[in-house]
Structure P
Amino acid sequence: MIEKRIKNLWKLTVLIGVRQSYFLGRNIYELYYQPYLTLKEVIGKRDKSQIFLITVAALTPVIVYLLARLIWDVIKYHRVLMLTGNVFVVMAVIQTAVLAYLGYWTLKVLNKL
């Protein structure tokens, strides 16, 4: 009986994961071509899971860079260095551009609602 419930729970988890992954991929693709309509649809539906996933996807490059930097500093220097190099500047510029793009279109959508 418990095995059957676990099996059903696993099936539901996989189906929900596939559905959310599909919508996330579709939304990211559409954000490039039709940002206003995509954000209007996501905000209009009040789909909090997709809003969260889009936000996390936008912040992923900086999170991955910071984690990799921390791990590399600890392995190589046995401490975390406060000095940054050119890679940090490039990552900061890319992240700022992504967040500015999303912020601009989000504000446009929110002003029209």
Structure Q
Amino acid sequence: MSSLIPSCIVLGSLLITLFLMIRRAPDHRPGTIVNNIIMTALCFVGGMLVSAMYTRAVGNVSANPYIIAILVAIGTFGSLAIYIKLDEKQKLNRNTTIPSSPTDRSKPN
């Protein structure tokens, strides 16, 4: 049973990321859900890259599976945090740059 703990950590990080992405979606249309699944997969790839750096540095034979699983989780949540921060910044810029009424759009800056 203890050999399954690293796998559960990795799977848990993936499922938590997917849950957070779907929960913060503005709507639950199929296109939005597919976009969230793709972004979850990309965040997970970021976690895998973090663990791959450790495995490459230490060597494949002497790599501890618990450390690899924790690094996957840290990398996945780090990628998720970066994505959320950039998404909020993009939404903030979108809301501040587009005028609210059509008459304001015709005025030069």
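Values quoted throughout were computed directly from the atomic coordinates according to the rules given, and no laboratory measurement underlies them. The structure displayed is predicted, hence computed values, not measured ones. Cβ atoms are built from the backbone, for glycine too; each structure is taken alone.
Taking 32, 27, 10 as the value of semi-axes √(5λ) of the Cα gyration tensor in Å derived from one of the structures shown (P, Q), identify that structure. Let's see the in-between values first.
Values: P: 32, 27, 10; Q: 39, 16, 9.
Traced to structure P.
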Query raised in the report: Looking at structures P, Q, which one was FRET efficiency 1/(1 + (r/R0)^6) of positions 16 and 32 (r between Cβ atoms, R0 = 30 Å, to 0.05) calculated from, given that it came out as 0.95?
Result: Q
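Once FRET efficiency 1/(1 + (r/R0)^6) of positions 40 and 72 (r between Cβ atoms, R0 = 25 Å, to 0.05) is calculated for all of P, Q, which comes out largest? Kindly include the intermediate steps, with their values, before the conclusion.
Details: P: 0.05; Q: 1.00.
When FRET efficiency 1/(1 + (r/R0)^6) of positions 40 and 72 (r between Cβ atoms, R0 = 25 Å, to 0.05) is computed for each of P, Q, structure Q gives the biggest number.
Consider the structures P, Q: one of them gives -27000 for helix-only ellipticity at 222 nm (-39500 (n - 2.57) for each DSSP H run of 4 or more, over all residues; to 500) as calculated from the coordinates. Say which. All intermediate terms of the calculation are to be shown ahead of the outcome.
On the way: P: -31500; Q: -27000.
Matching structure: Q.
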